[in-house]
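Chemist: The next part holds the structures, each set out as structure tokens.
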Structure P
Amino acid sequence: MSHENFMEKIVSLCKRRGFIFQSSEIYGGLGSVWDYGPLGVELKRNVKDAWWKAVVHRRDDVVGLDAGILMHPNTWRASGHAENFSDILVDCRSCKKRFRKDHIGDTCPECGSKDFTDGRAFNLMMQTHLGAVEDENSLCYLRPETAQGIFVNFANVVDTTRKRLPFGIAQIGKSFRNEITPGNFVFRTREFEQMEIEYFTDPADAERIHSEWVQARFQWYLDLGIRKEYLQLRPHGADELAHYAKACTDIEYRFPFGWAELEGVANRTDFDLQQHSKFSGKDLQYQDNISGKKFFPYIIEPSGGVDRATLAFLTDAYHEETVNDATRVVLRLSKTLTPTKIAVLPLLKKNAEIVTMAKRIKADLSKSFVTVYDDTAAIGKLYRRQDEVGTFFCVTVDVDSLSDQCVTVRHRDTMAQERIQADQLKEYFVQQFST
């Protein structure tokens, strides 16, 4: 299967089964903006929940935050985004198309011309206005990253939690960038969600802690089912580093379109708190209450994309195999991430007793697991439908179930089936999903 064909299959599956839709599709769509459907929103939520549990709930040194999308304009002057957050763009004089200068060579990828305008800086922040009057004083921006909301709340978190170094602040939230060359489905979009941690530490410990976070974040993807051979670490060269960064390592995944960044783990030094102290006039230094030492902490930043991670989990889980001379598509998502855990299926939808029993089982299991009921096709087609969306178990209620009170439980990956007492299903699935 070619890389292009594989990507087309992923996009088709997402549309057909309700994972991801083109935004505003009935109006022709809005470029590089996507809507998550009934299954997609569950998968994306599971990705975020798994991240939050790993970096906040299971650690004593990280707390959460949810900062506003709109921030004071001086935030972006202090961070450097107002002046430096831009791409250099050129226009082809022949076909009038616009491109990022660093994404093309000497030849226009559209028409082959070599006649370009001079490069011009184009700021990627999206502008809006606050208040009733649109003028220079009401200018505001949709945040291009979630990190700055953490930095400006550093003192608030220290004062309210009494956390001592090293500690982190985690946040999941929407960001916006006016990308000129978005693409590859949900990999690069203009509206996206980030999962970021700003981990504050004594400068003397920063190098060690940076390395620890790189390994911890790499392991997170493995724990959720990504194949190790499809992941790699790529340290940035000196010419790639942001002006404030001392080091950065990307966690990359081998997408159908090539190796690309899932997450970056950067050592941002003490640049951010120094800048916000300078521009706000507020002292954002940390003071150790034991030694009395006062300083600007270094910041280690693991920053990943929710949408990119979701796409990686989808593509890594997609498998095709031949069963009885037919192609079986199965989405082998982990038990943690799969949108639907259990599907309850009546063998005969016209048998009222079977349907009643199946719906009763569904209602009971729904109290503990994400469970669906489906009677819209023959049982073989229902199995294939659930395989394709990653449902881990199917429970089939048949004629014998009415007399022996047993049901058939089918496993997604092996297609193995076993009979289980209906009143023991909850206990059975609790054990299955805990391993």
Structure Q
Amino acid sequence: MKKVYFKTFGCRTNLYDSQVMMSSLEGYEITQEEADADVVVINSCTVTNGADTHVRSYIKALKGEKKVFLTGCGAHTKGESLLKQNLIHGVFGQSEKQEITAFLSKPEPFMELGDLNHIDDVIVDDFIGKSRAFIKIQEGCNFRCSYCIIPYVRGDARSMNEARILEQVQKLAINGFGEFILTGTNVGSYGQDTKTSLASLMKKMSQIRGVRRIRLGSIEPIQITDEFREILDEPWIERHLHIALQHTSPKMLKVMNRRNVYRQDRELFEFLAQKGYAIGTDFITGHPGESQELWDEAIENLHALPLTHLHAFTYSKRDGTPSAAMKPEINGTLAKERLHQIEEIIAAKNLAFRRSFKGSLDILIESHKDGFYQGFDQHFNKIMVKSQEDLEGNWITVDNYDVKEEANYAQV
């Protein structure tokens, strides 16, 4: 039986899609070791030029020794060129992933992108190599931020069937999963097309036996509705929210065609911080038009926000997006300097948050490496734990721990 290795790049949605492919695969053995594989399936990301480069570099590093297939967002943007260069054997889109067995058996090179209207109907009841379960609840995005290629490769927002989501959560809970991460292209838009809501879904999930903690992928400030605010004190919701801002200069937000407003963002973040939430955000540096004056304003505003986590990257031109034609462009070196500047600011804020918190840490231990068990607490902060017991996959509560710059440390 031939062995298949799945290489996943990018977001949690891709992690889920890889699990769908693993669940759908028949007649092949899945391996966690790339070296043992006869076939490699690459679930690609194309959100930035860097993401495309990482995928291409990975393919070249395989040196043609394995049969390689490409899927994911990069299939739509780079699949054709990679196929023409004979670097891969086949390309298939996200809508086709449940047909993976047939694709891997095709003798001739092929390209099957499918459509951008597909909704998954498969039930994933296990996550190979994971201690947490990723639940994709929606696909696509109706936002049209000026810099973003994703709506063009994932389609418009559409929600998964609620009953099917809950059935999947129930099966995973029976199989021992206690932490569930809701993911999608634009998670907060869940239910807008099916007359329900994200908060309603989370409440129903919380009532399933075995569900201990629910985490969210990135959501938008305007998606923190009054209904969502009503669940913020529930014990099952993780005390960390990742809320996408992308910038803190009001003018730059307009240039980016964003829907959030800095003044309202600050009010929301202060409200969440008062409730004890750690707050993460996305941020892009070096977008066209980001003058020094606007950058200085952004930094001043960033200092005022009670942030603890950051997912930031430099602007990457994506052909076909409005931003690709905008001027003036920002020097790449300057964009990186600005990136490092905000990374330092948020790292300091995170350290201050961890030092100020005096309560217990509720941790799911995910792995063991270099003598430490590693996991994340309810604020999505990493903790390193020394123990003589095998803690992997277990929940632990820690009252005494040392706060260091890179992580918290404890011994149990």
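Chemist: Out of P, Q, which one gives 5.1 for distance in nm of label points 7 Å out along Cα→Cβ at positions 124 and 396 as computed from the coordinates?
Modeler: The correct label is P.
Chemist: Thinking of P, Q, which structure, once mean count of other Cβ atoms within 10 Å over residues 140-147 is computed, gives back 21.1?
Modeler: Computed on structure P.
Chemist: P, Q: which one has Rg and Dmax of the Cα atoms in Å, as calculated, at 21.6, 61?
Modeler: Q
Chemist: A value of 1.9 was derived for distance in nm of label points 7 Å out along Cα→Cβ at positions 12 and 220; which structure in P, Q was it taken from?
Modeler: Q
Chemist: Next question, about the same structure. When you work out mean count of other Cβ atoms within 10 Å over residues 20-27 for each of the structures P, Q, which one comes out largest?
Modeler: Of structures P, Q, the maximum of mean count of other Cβ atoms within 10 Å over residues 20-27 occurs in Q.
Chemist: Quick check on the output: 2.3 is distance in nm of label points 7 Å out along Cα→Cβ at positions 4 and 252, derived from one of P, Q. Which one produced it?
Modeler: P
Chemist: For structures P, Q, which has the highest computed value of distance in nm of label points 7 Å out along Cα→Cβ at positions 244 and 300?
Modeler: That would be structure Q.
Chemist: Looking at structures P, Q, which one was volume of the Cα convex hull per residue in Å³, for residues 228-307 alone calculated from, given that it came out as 154?
Modeler: Only one of P, Q returns 154 for volume of the Cα convex hull per residue in Å³, for residues 228-307 alone, namely P.
The numbers here are math on the coordinates, done by the rules we state, and not lab data. Source: prediction; values computed, not measured. Cβ atoms are built from the backbone, for glycine too; each structure is taken alone.
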